Structure P
Amino acid sequence: MVGPCEESRKLERSWPRGFTLLELLVTIALLAFMGFLAATSFDTGSWLAHHRLKGAARELSVSMQKARMSAIKENRSWAIVFDPANNRYCICSGRGADNNWATLADNVISQTVSLTSLKSGITFGFGGAAAAADGGGTSDPVTFANDAVVFNSKGLTSSLSGFCHLTNDHGDAYAVGARPSGSIVTRKWSGSWQ
């Protein structure tokens, strides 16, 4: 007759004690290979560039709202002045001696936003868009008169509506605009402006 201790020893010998080093290395190699395949099939660069462009459009929209609210609060005109040559825009709280918003050198600048600092090759432009967000051509990425959107003391724009078009290295495009009523709109290019 076999005692309980002896039976237990027989079971111990028949059961594996864990993974061998070879099994562990093969498992790790397979997981690494599958991770590599997953990472290369998902275009993280394009996703990140699109996400940054969307953030830049959102930031421009917020800047326009800030200028509009400041104009109402202070009972005087504020403007966003676009400088496509230097890839930036400025929030201006006052015009300079020449009484012209388009002349940045003498304006009272509250904040300057450089598109270059946002990475992913964000610039003024249309990317893959076939037309401007207002239906016009694609010759000028800023369709506001004199490259500036001006909000008066009532929060209205002092000119017709317009758009500022932004793009990235991957050809994605967003447009941020202001209507004469002062409302701010953001559109994304997906074969048409939406």
Structure Q
Amino acid sequence: MIPAPAALDALREGNRRFVSEISRESGGSARRRQLAAGQEPFAIILGCSDARVPAEIVFDQGLGDLFVIRVAGNIVAPSQVGSVEFAAEAFGTRLVVVLGHSNCGAIHATLQQLVRPSREQSRNLSSIVDRIRPAVEGLIERGPARDLQTLEQLAVRANIRMSADHLRHGSAVLERLIHKDGLMVVGAEYSLETGVVDFFDGVPAAR
């Protein structure tokens, strides 16, 4: 079992390799055969489904390194919570990262729905928007009027924080692992423009 701080360091180092375009060897078929009997991922990534943000590539990791859950808007619904619980308990993984990204389409759709409600939105898409809505509504209610670009930037981070908080406090299993077994849940934002991942929520202060 890799402790959460060490797993976080490994993700940061992998992202630095990705940004610098210096990738490590993946291990190929030998690694695939080795993993056939089981897996021990060192981090759980709850990320957005956006095709531009594949966690294994962004963090320069290979087969078996990450347990990745992807859903539009990196929202937290019961199935996502259950998936995180499963990985944390079954594999002893001690780091969970909620990974959002700049220019998120789900955030944009939520803001549009708040400004111009539409009945044309499908019930399934509405279920995603409705989970993002509380983070966005809070921004609008608390702050002065902002341009759409600034509001979207703030909303991306607010949504990441909300999802991370949901995992920290919305599951008895995860709460127990946090308090007794060193599980860490952090929030991070990936920049589509630079490739850099900024871990900004729930990260211990540097000593």
Structure R
Amino acid sequence: MDYKHEFLEIFQDKVHRNGARRMLEWLSATDFFTAPASTRYHGACESGLVMHSLNVYKVLKERNDKLGEEKYSDESIAIVALCHDFCKINFYREGSRNVKNEATGRWEKVKVYNVEDAFPYGHGEKSVFLIERFMRLSIEEAMAIRWHMGGFDDSAKAGNFALSEAYRRYPLAVMTHLADLEATYLLEKGTSSVNRK
């Protein structure tokens, strides 16, 4: 099963909120299903973004299933995990640069991904904004998406204390950050087509 088909199957099965269908129509008109997840690290390859979204979903669903009666709805888990990185839609552009081949001593053109952010609105907050153009999020879903980057988020690095308060109040935000880390650093190790290290 390809990533796009898997994403659509999960989303259509789990998400029934008003506006979900319109959001999928919009998504199909973007580069979401072909875009990389990063410039050169995890998922820096064609369809890396949708692959990453699915990996976060699988990890978050597994964590959620262990909560028993306290667990979140399947719809919330699907929305948060599958949509957390909508901020990366139409965000990267494929380019190239010259790199010296150590074995041959010759310069070779290699593929790279560059950031060209047409809508510089932040990271998690941009994802929340884009989702809410189509469907309403609960406060906890919005917090989970907004703060999925944890301490890597630019506002957290600048000393914003909202992150720790969001994690204290909304366990789904903590779970989403941990799922994002596990997907990025464990499941997606070696998934960069432009950086094999």
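Some points to look at:
- Of the structures P, Q, R, the one that 3.6 was derived from, the read-out being distance in nm of label points 7 Å out along Cα→Cβ at positions 50 and 106: R
- Parent structure of the calculated result -16500, given that helix-only ellipticity at 222 nm (-39500 (n - 2.57) for each DSSP H run of 4 or more, over all residues; to 500) is the read-out and P, Q, R the choices: Q
- Distance in nm of label points 7 Å out along Cα→Cβ at positions 66 and 178 - structure with the largest value, from P, Q, R: Q
FYI, it's all coordinate maths here, none of it is from the lab. Bear in mind the structure is a predicted one, so any value in this text is a computation, not a measurement. Cβ atoms are built from the backbone, for glycine too; each structure is taken alone.
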